[in-house]
Structures are given as C-alpha cells and as structure tokens.
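Following this line, the structures themselves.
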Structure P
Amino acid sequence: MTEETPIATSPPLSAQVSTLSKNGLWTNNVALVQLLGLCPLLAVTGTVINGLGLGIATLITLLLSNSIVSLIRPWLKSEIRIPIFVLIIASIVTTIELIMNAWFHDLYLVLGIFIPLIVTNCSIIARAEAFASKNNLIDSALDGFMMGLGFTLVLVVLGGMRELIGFGTLFANAQLMFGDIGHSMTITFSEDYPGFLLAVLPPGAFIGLGLLIALKNIIDKRQNAQQAVVIQDAGAVTTS
C-alpha cells in the first residue's frame with residue numbers, strides 16, 4: 001500500500017487577515033518599525049488634519065498599487081518590474097493629486113509638494129516588490145490597506161501630539177477636509193494657551209516620533225516578557 005502525499009493547505013482566511021492586519025498596524029509598521037516615508041511624516045504632521053489628509057492619500061496609493069501589481073504580476077518580466085512599479089505608483093499619485101486639487105484645493109495647497117512626493121515613498125515600492133508581486137489580489141490589497149492604515153494612524157497621532165502641545169487644539173482647520181461642518185469640529189483646550197513653538201517645528205517632529213517608537217518598544221518588551229512567563233509556566237506544568 002502506497003502512502004498518500006499530504007495535501008498542503010493554505011491558512012484560514014481569518015488567520016491570514018489577522019496576520020496581515022497585525023503586520024501592517026503594529027509588527028512591521030511603516031513609520032515605527034521600517035522607518036520609511038519619514039520626510040513627509042515629519043514635515044506635514046503639524047496638525048491632525050494635515051496628517052490625516054496625507055495619510056489617506058498614501059493609503060489609497062498603497063491599496064491601488066498593490067492591487068494592480070498583483071493583477072499584472074504573471075506578465076511582468078523581472079528585468080523591467082521596478083520601472084513598471086514606479087510608473088504605476090506615479091500614475092496613481094498623479095490622479096490623487098488632481099482630485100485633491102479639484103475637490104480639496106485648500107488642503108492641497110497646505111500639503112503642497114508632499115503629495116507628489118508620495119511617489120518616492122520607499123514603503124510603497126517596497127510593498128509592491130516584497131509582497132504584491134508574489135501574492136494574490138486579495139492578500140495584496142489587504143496588505144496595502146493595512147500598511148497604509150498603520151502609516152496613517154502614526155501621522156494622525158503624531159499630528160495630534162504636536163498640535164495639542166504646540167497650539168492647544170485638536171482638529172484645527174478641519175474645514176479643509178470636511179467643508180463647512182469642519183468649523184465646529186475644532187477642540188480648543190485653552191483660549192489663553194500661549195503655544196509651544198518647538199512642538200510644531202521639525203525638532204518637535206523628531207522628538208514626537210522618537211517618543212512613539214520608544215512607547216512601541218516598551219509595549220513589545222512587556223508583551224514578550226509576559227509570553228515568556230506563560231511559556232515557562234506551561235513548561236513547568238508539563239514536566240510536573
């Protein structure tokens with residue numbers, strides 16, 4: 001009797017979604033772990049709205065570029081894959097720039113050169129090369145979305161920190177993104193707050209990002225210590 005060769009099975013969809021989500025949001029976060037795209041991250045995060053606007057534009061770029069690269073990967077030759085990736089990303093960013101200029105003109109003016117500079121964000125071409133060119137459409141789209149969401153969250157949190165400390169407000173100039181309703185979204189913590197200039201200058205951005213990275217490392221360290229204790233306890237129970 002011959003032995004049957006075991007059939008390889010792919011992981012359940014829920015497990016794959018959980019893995020890609022955790023990877024993009026925390027384990028391999030673009031800003032806190034990979035430290036990619038720091039130029040726009042540090043330059044535009046003076047307020048929450050600025051960070052949110054650039055974050056959404058980057059998220060859409062990652063989602064679409066990953067999806068398109070995954071769809072065309074069977075026809076891509078290895079010799080020309082990088083130029084093709086750049087052309088795809090540039091086309092997407094140009095479209096986003098034109099849409100923002102038409103529908104969110106004031107926000108477009110505030111973000112300025114950092115919208116077209118999304119093309120040079122290393123994280124986007126890195127995901128296209130490392131993941132989308134090797135995986136199916138659904139996984140690639142999810143990876144792009146989660147990587148973009150993780151980057152956006154860091155932009156928003158850093159922008160919130162700098163705006164709160166620098167101006168004593170949150171969601172200032174929300175009308176740039178949400179229209180007239182945005183005027184009522186501004187939260188002012190103190191009418192007499194004198195402001196803290198360092199927080200909104202480039203050194204404040206570096207300090208804020210450093211604090212976020214340090215906080216993530218502390219959380220990871222504590223989680224690893226707790227897991228080590230659980231494994232040690234489980235081993236003690238097994239041997240007893």
Structure Q
Amino acid sequence: MKYSPILIFFLLLQTLYNLNAQNKKLENLRLDDSKSVRFGYYLGINFYNLKNNYFETNNSQTFNLAVKSKPGFDVGLIADLRLNNFFNIRFHPGVAFVEREIKFPFSEEQFSEALINRVVKSNYIRFPLGLKFNTRRIGNFRPFIMGSFSKNINLSSNEKSIEDNTSGTFRMKNNVNGWEFSIGTEIYLPFFKFTPSVHGFFGLTNEILKDNDENSPFTRYIKSMKSRGFFLRFTFE
C-alpha cells in the first residue's frame with residue numbers, strides 16, 4: 001500500500017481536531033453519554049493475513065507459504081451498554097469479506113500454476129463482545145480503547161468438502177476464535193456521534209484443515225495457521 005491506513009486515520013483525527021478547536025464553545029450532544037443503551041452501525045475496510053508455523057522438513061529446504069493480504073470490506077451493528085462514566089460493554093457483530101493470496105513453495109515443474117498460486121476468499125460472520133474504556137470527554141472528542149473476544153464463522157471455509165489442495169480446494173476450519181484490540185476517538189457531531197477507529201484481530205484457532213493424504217506436500221509441513229487482521233472502521237451512533 002502506498003499510504004498507510006494508520007497514517008490516514010491520524011491525519012483525519014488531526015483535521016477534525018483543528019475544526020473542533022475553532023468551535024470550543026460549541027459542545028454537541030451534551031446528554032448523549034448519560035444514555036444506558038446505545039445502538040449504531042459501522043462500515044470499514046480490512047486487511048487479513050496469516051501467521052503460520054511449520055514442522056521441520058526432511059531436507060535442508062524450508063517450507064514457507066507466501067501470503068499477501070488484499071483489502072476487504074466489513075459492515076456490522078453495535079449495541080452498547082453503559083456501565084459507568086468510563087466503561088461500556090459493547091457487542092459489535094458483523095460480516096467481513098476477506099481475500100488473501102497464497103503461494104505454495106513449489107515450482108511449475110512440480111505442480112501447475114493454478115495449484116501453486118491461490119486466491120482464498122473468506123466470508124466471516126463475526127460476533128465480538130468487548131469491554132470499552134473511555135477517557136473524559138474533551139470538547140467534542142472522547143478517545144477510547146477496547147478489548148474484545150471474538151467468535152467467527154467462516155462461511156467459505158470448505159471444511160465439509162471432500163476435495164482438497166490436490167484438486168485446487170483450499171480448506172480451512174469453519175469456527176474461529178480470536179481476540180481484538182481497538183483504539184479510536186468518538187466525535188460528537190450536531191445530530192449523531194461519528195467514530196473512526198483502528199482494530200487489530202488476533203486469531204486463537206488453528207484454521208488449517210489438512211489434506212486427506214497425511215503426506216500431502218501442500219499441508220504436511222504446516223503446523224498451524226492463524227488469522228491476523230487489521231480493520232479501519234467508521235462507526236455511526
């Protein structure tokens with residue numbers, strides 16, 4: 001990527017901060033934080049990768065998958081329960097459309113290009129439940145951090161397929177658990193609250209589903225395969 005999503009995120013915050021500094025006396029949605037329950041929705045882009053661990057091979061060569069993340073899209077809803085002035089419980093389920101390019105360490109003399117280079121698409125239905133810590137409100141801004149436990153269902157996992165990598169079908173497990181860390185700033189606008197945030201996803205589940213042949217060259221040396229993700233999200237409440 002030519003421009004880092006994190007850099008874009010902080011440039012956006014700086015611009016909004018400068019606009020807010022020009023209107024210090026205007027405080028929007030003054031009673032908004034006293035609400036016990038809030039609802040909203042979010043839109044965002046994601047970048048998923050894989051953290052892989054391998055078994056030792058029988059020769060001096062190292063088995064290593066080349067994984068390239070591609071931008072995906074995610075959308076979801078928010079249900080927020082206020083505990084006190086600083087803590088909220090937030091349920092933020094959604095759907096993430098993920099695409100990754102995977103290249104196996106083989107030559108075209110061994111396998112066809114279609115078997116070496118794959119585009120793996122995953123459609124995750126996500127159910128994260130988080131504890132959100134808010135700072136004190138500063139004008140029309142309120143920074144926060146949040147940690148979440150996430151249950152995910154991969155609808156494109158091919159887990160039940162009898163075909164495997166030998167015929168070009170890359171299989172992953174259907175149920176994936178993970179945890180997330182988020183940081184962002186709530187921005188109080190005249191009629192709603194807008195929140196840009198960045199989220200990191202760290203999979204706990206080994207998602208690789210081995211081929212039918214335990215000596216398959218595609219999966220034999222893969223010890224574990226866990227998703228890692230980065231989200232740039234825009235929330236409207």
Structure R
Amino acid sequence: MIKRSFILPGVLILLTVWGLASLSFWQLDRADQKRSIEAAIVLAQSSPAQRVRNDEILSKEHYQVLLDGYFDTNKQFIYDNQIVKGNAGYYVLTPFVINEKTAILVNRGFVPWHGKRGELVDITIHNQPTTIKVSLITPKQRIELTQSTINTTFPILIQSLDIEQLSQLSNYQIVPMLAQLDIKANNGFFRQWQPFYGSVDKHLGYALQWFLMALVLSIIAIRLLIKNSRK
C-alpha cells in the first residue's frame with residue numbers, strides 16, 4: 001500500500017517526467033521543422049543561377065543568382081574583425097549598383113591583416129557594366145558593446161552590417177541582402193563560403209537529453225514506489 005507521505009512527492013515526480021517528455025517531443029518537432037527548412041535551402045543552393053529582377057532579390061535567399069549592374073569602387077566598406085582559417089582580417093564589401101539609386105553589397109572575399117592593421121590591399125575594381133554570379137544570404141548584424149565612431153572617408157571601416165546606416169553613408173538604398181561573390185569570379189579575394197548547416201542534430205541531442213532525464217527519473221520513481229510499498 002502506498003503511504004500518504006509519498007503521494008505528494010510522487011505527483012511532483014510524475015509532473016516532472018511529463019514535462020521532460022514533453023520537452024523531448026517538442027525538440028523532435030523542432031528537428032522536423034529544421035529538416036524541412038534545410039532541405040529547401042539545399043535545393044535552393046543546388047539550383048542553377050538565374051538572372052533576377054530587383055524586386056525578386058529579397059525572395060531569393062540562399063539561391064545563386066545573376067545580377068546586372070556595375071561596381072562602385074569609390075564607396076567600399078571594410079568589414080573588420082573577421083576570422084577565417086584562424087587568421088584575423090576583413091571582408092571587402094563593394095556596392096553593386098543595380099539601378100540609379102539602389103545597390104546591393106557584394107562580399108568580394110576575405111583579406112588577412114597579417115599584423116599590419118591600417119595597410120589595406122588594393123581593393124579597386126572596374127566600374128563597367130557587368131553581370132555577376134552571387135549567392136544571397138540575409139546579413140546578420142553583430143551586437144556592438146560600445147558604439148564605435150565611423151570615419152566617413154571611403155573605404156569605410158565597419159564593425160557590423162547596419163543596412164540603414166550603410167545606406168546613409170553610401171547614398172544608395174542598399175538592399176537588405178548580402179551577395180557572396182562566386183568563388184570562380186575575378187576581382188575577388190579569398191572565398192570559401194560556408195554552406196548552410198541547420199541545427200537538426202542539436203535538436204535531436206536535446207531531445208535525447210530530455211528523454212534520458214525522464215527515463216532516469218522514472219526508474220528512480222519506480223524504485224522508490226516499490227520500496228515504499230514494502231514498508
């Protein structure tokens with residue numbers, strides 16, 4: 001017979017097990033969602049590059065596309081504090097003008113500082129009309145602990161991708177999408193763009209963790225119940 005003193009702890013243990021099991025199934029649902037997103041992105045990245053209109057750019061995240069326009073070599077940005085293959089350096093971001101007032105920032109690749117901060121490599125590029133092949137991603141704005149003062153003389157050193165601020169500095173309406181220059185294109189620097197990796201494994205790991213915790217707690221509860229019943 002179960003003692004009354006065990007009822008309240010037993011209920012609490014049962015609720016905890018239920019909560020842990022619910023978290024486990026929630027993580028499995030999240031993994032399924034991420035798996036679907038990842039499959040769609042892989043499909044987008046494997047599709048052949050197609051020419052897109054200006055109004056289509058925002059709907060083409062993760063796609064390879066062809067853009068018509070020209071580079072503005074006089075209004076480039078140096079995206080500082082980047083680490084690639086263990087080297088500290090910067091990305092060269094060049095506005096690619098797609099109409100008179102609109103541009104998209106093209107990441108032309110990584111350049112290491114090699115301990116010589118303040119000495120930029122030659123980043124000039126022709127401004128003749130051209131067609132470029134790029135992959136599109138949504139820019140992630142880094143958190144700045146302190147507001148840094150920006151020197152408005154181009155090329156401008158920046159610490160984060162504040163599209164509104166960069167639009168004001170360049171006098172272009174910059175599309176809120178970052179274009180990564182194709183690795184085979186000329187006029188670029190080191191480019192080894194990382195493919196998209198979802199967090200499916202992370203969610204599966206969390207699900208297993210919650211499930212094991214629920215299982216261990218269940219075993220403990222059963223043993224306590226058996227021990228309590230024998231007294």
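Please treat every number below as a calculation from the coordinates, not as lab data. What you are looking at is a predicted structure, and each value in this text was computed from that prediction instead of being measured. Cβ atoms are built from the backbone, for glycine too; each structure is taken alone.
Quick check on the output: 21.6, 86 is Rg and Dmax of the Cα atoms in Å, derived from one of P, Q, R. Which one produced it? It was calculated from structure P. Taking mean count of other Cβ atoms within 10 Å over residues 117-124 as the criterion, the highest value among P, Q, R goes to P.
The maximum of distance in nm of label points 7 Å out along Cα→Cβ at positions 77 and 157 over structures P, Q, R, that is, the highest value, falls on P.
From which structure (P, Q, R) was semi-axes √(5λ) of the Cα gyration tensor in Å, for residues 109-172 alone calculated, if the value obtained is 43, 15, 8? It was calculated from structure Q.
Calculating distance in nm of label points 7 Å out along Cα→Cβ at positions 45 and 221 for structures P, Q, R picks out R as the one with the greatest value. I have -22000 for helix-only ellipticity at 222 nm (-39500 (n - 2.57) for each DSSP H run of 4 or more, over all residues; to 500), calculated from one of the structures P, Q, R. Which structure is it? Considering all the candidates, the number was obtained from P.
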